[in-house]
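Undergrad: The structures come next, written out as structure tokens.
Values in this text are rule-based calculations from the coordinates and carry no lab data. Remember, it's a predicted structure, so these values are computed and weren't measured experimentally. Cβ atoms are built from the backbone, for glycine too; each structure is taken alone.
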Structure 1
Amino acid sequence: MTTSVPYLNVRKVGSAVVLEFARTDLTDGALIQNLGDEIYQVIKPISNPSVIVDLGQVERLSSATLGMLVALRKVIDNMDGQMRVANVAADLRAIFKMTRLDVTLHLHESIDAAVESLG
């Protein structure tokens, strides 16, 4: 399964669905809303989804992006799934730590580490 929607690449790694944001700047509110809608369409048909959000290309994000990730986590939790976030740049990781989202969103250094954490 490899799919591509604007600024979002979707692929399978093992049993996990990897959502890779293919844009360096995630600060535009309309874009973030569209990405959230697209992600929901991707995961909606999956039973007990294991999802990894790959932020490897992202250099800038906004509070709206963080909100979208928290909302996505809640949707996946309600679907009895799991979500991990991988490849967060050091300066962005500081934002996640400051907001305590590093624990809530389960940050991992790599896709492989995130997949392994899914058990």
Structure 2
Amino acid sequence: MKRQNLRMLIIALLMVTGIFHLLVAMLGAAPGLALPLAAFGVIYTVIGFYVRRDTNDGSKSHSRNAIIAAIIACAAGLALGGSNYISNGGPFALPIMFLIDVVIIGAGVMWLMKAPAKKS
């Protein structure tokens, strides 16, 4: 898969999972989960816009910083949400969100691996 396609996949999944988090927080989350789900929904949506915007910003890294931010956010969401889900359970939507996080992390790592070599 080309880097551009991977980036577009990451953007789409970040937006989908951001909206999905917000919907679950508003409609069906346990009272203790609503605020963290909404916070991660906003974070994912903002990072999705950052990945979209950061393509031709004139920096040498291009989208690298935005992709790394997406990987870190998804890893944090997966770790925090996963540990809470294992200990307390939660709505059926959470495993779907975890799967989306895993796909975003995988696509981000693939994007980084396909980066052109730096010239000395």
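Undergrad: Check the numbers for distance in nm of label points 7 Å out along Cα→Cβ at positions 10 and 66 across 1, 2 and tell me which is largest. The partial results should precede the final answer.
TA: Values: 1: 2.7; 2: 0.9.
Across 1, 2, distance in nm of label points 7 Å out along Cα→Cβ at positions 10 and 66 peaks for 1.
Undergrad: Given that distance in nm of label points 7 Å out along Cα→Cβ at positions 18 and 74, derived from a single structure, equals 1.5, which label among 1, 2 identifies that structure?
TA: On the way: 1: 2.9; 2: 1.5.
The value was obtained from structure 2.
Undergrad: Tell me which structure, out of 1, 2, gives 24 once relative contact order in percent (Cα under 8 Å, 6 or more apart) is calculated.
TA: 1
Undergrad: Matching task: 13.8, 44 is the computed value of Rg and Dmax of the Cα atoms in Å, for residues 26-81 alone. Pick the structure from 1, 2.
TA: 2
Undergrad: Compute distance in nm of label points 7 Å out along Cα→Cβ at positions 42 and 90 for each of 1, 2 and report the one that scores greatest.
TA: Between 1, 2, the highest calculated value is found for 1.
Undergrad: So percent of Cα pairs over 25 Å apart, computed for just one structure, reads 11; which one of 1, 2 is that?
TA: 1
Undergrad: Consider the structures 1, 2: one of them gives -27500 for helix-only ellipticity at 222 nm (-39500 (n - 2.57) for each DSSP H run of 4 or more, over all residues; to 500) as calculated from the coordinates. Say which.
TA: Structure 2 accounts for this read-out.
Undergrad: Suppose you compute distance in nm of label points 7 Å out along Cα→Cβ at positions 50 and 98 for every structure in 1, 2: which one lands on 2.5?
TA: Checking each candidate, the match is 2.
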